[in-house]
Structure 1
Amino acid sequence: MDFSFSDLLDFSKIPIKIFLLFAIVSGLLLFGSDEFLLQLKLTEFEQDYGKFFGIIFITCVAFIVLSIVYYIFNKINYYFLSRKMNKYLRYEIKCLDSFEQAAIREFFVQGKKTVLFPMDNPVISGLTNKGILKAVSNIANGMHIPMSLTRFADKHLKENDLGFLKELNEDELKEFIISNRPEWAKDYLYERLNK
């Protein structure tokens, strides 16, 4: 059976403020003048435990420096990952098929930021996996779950990405949208009207 020091104490779970506090206190005791220690009545404490101040100071400063480096590394990593993800989402938004376009048009048809989508529909699952749709609640309404566009999709989706034809006038556009609604949307509307 393997044993590691992290099994005893997980340093990543200790707030950096604690290490900062110990670094400041041990630094004051380590580098403070004899007069300063005398005023604080710490000369006897320094004589008894002074040999530990250096190691405590070095350990705390090293942990703080490592934490800062780790934080900067994570920020840089997140920046590049988000750029890569945004590039992927831009591509996916431009390549929506007619079924995906019809599903997303439901936000415009219903005039809502949150729409009930069928949780067992492969098109909806695909849009969720692509990062275009997200669930806003775990509570389902029958077989439907409330979903909204992700922030990126909401910001970058344009009319031409959703199959809106520019050559159509307003009435023709309405007819196109209604006739090209997904079957589940028509069925759900029919169920709601007949309750």
Structure 2
Amino acid sequence: MKTIFVSASVPDPRRHEKYFGTADLVAIRDAITALVQVVTPRDRVIFGGHPAITPMVAGVAGALGTLENVTIYQSAWFAPFFPRENNAFKSLEIIPAENDLEKSLKEMRKAMLANRFDAAVFIGGMEGVEREFYELRKSQENLPCYPLATTGAAARILAMEHRRELFDRGLQELFVSYDYLVLLRRLLHPESLQQPEMRNG
């Protein structure tokens, strides 16, 4: 069983125009939906709870009957604001709060990113998505990281910053594809796209 890390959020229009200005909210929703459909039937997803992302993941995984293959991390700092969909997850890791928000988020990410991953996918997002990208690249040097540029926001910024590297790896589709089911299958389960061998007779 593979373990796939997902870093995603929907940018807040009240913060950072550089994120919200390029965010494609429909693409973010479609990418999250496709990722859960591709990964959770046989592999594990780990992500940090976000009030706009958690209900999407819970809804799709619940419909597929794959909630047991999803682990969500949350900081207790946000306990008064936890979405009710948190209760759907059988694996919910609540990390104790520190004395301020930044320290609380740091401890949550430290616990979450201590897992070993087979790949990481970055969707939309703001500064937290960028931070998780670079922390993972530092702690797991050879980890395949896939920023979905077409979802915009932080994912687009990361893809553009690493454009040459991604192109060298043959990952041009990250910049143009909105067919996330096919794209994520190709990236995470390439064997599922192989055609069965044709036999005579």
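A few comments on the model shown:
- Computed 21.6 for mean count of other Cβ atoms within 10 Å over residues 46-53 - originating structure among 1, 2: 2
- When mean count of other Cβ atoms within 10 Å over residues 30-37 is computed for each of 1, 2, the largest belongs to: 2
- Of the structures 1, 2, the one that -11500 was derived from, the read-out being helix-only ellipticity at 222 nm (-39500 (n - 2.57) for each DSSP H run of 4 or more, over all residues; to 500): 2
- A value of 0.30 for FRET efficiency 1/(1 + (r/R0)^6) of positions 110 and 182 (r between Cβ atoms, R0 = 30 Å, to 0.05), calculated from one of 1, 2, originates in structure 2.
- Distance in nm of label points 7 Å out along Cα→Cβ at positions 70 and 102 - structure with the largest value, from 1, 2: 1
- Each of 1, 2 could give Cα extents along the principal axes in Å, but the derived value 89, 40, 38 comes from 1.
- Structure responsible for 2.4, with distance in nm of label points 7 Å out along Cα→Cβ at positions 14 and 78 calculated and labels 1, 2 on offer: 1
- Entry that produces 25 once relative contact order in percent (Cα under 8 Å, 6 or more apart) is calculated, selected from 1, 2: 2
- Sorting 1, 2 by distance in nm of label points 7 Å out along Cα→Cβ at positions 54 and 94 from high to low puts 1 first, with the largest value.
No lab work stands behind these numbers, since they all come straight from the coordinates. A quick note: this is a predicted structure, and the numbers were derived from the prediction, not measured. Cβ atoms are built from the backbone, for glycine too; each structure is taken alone.
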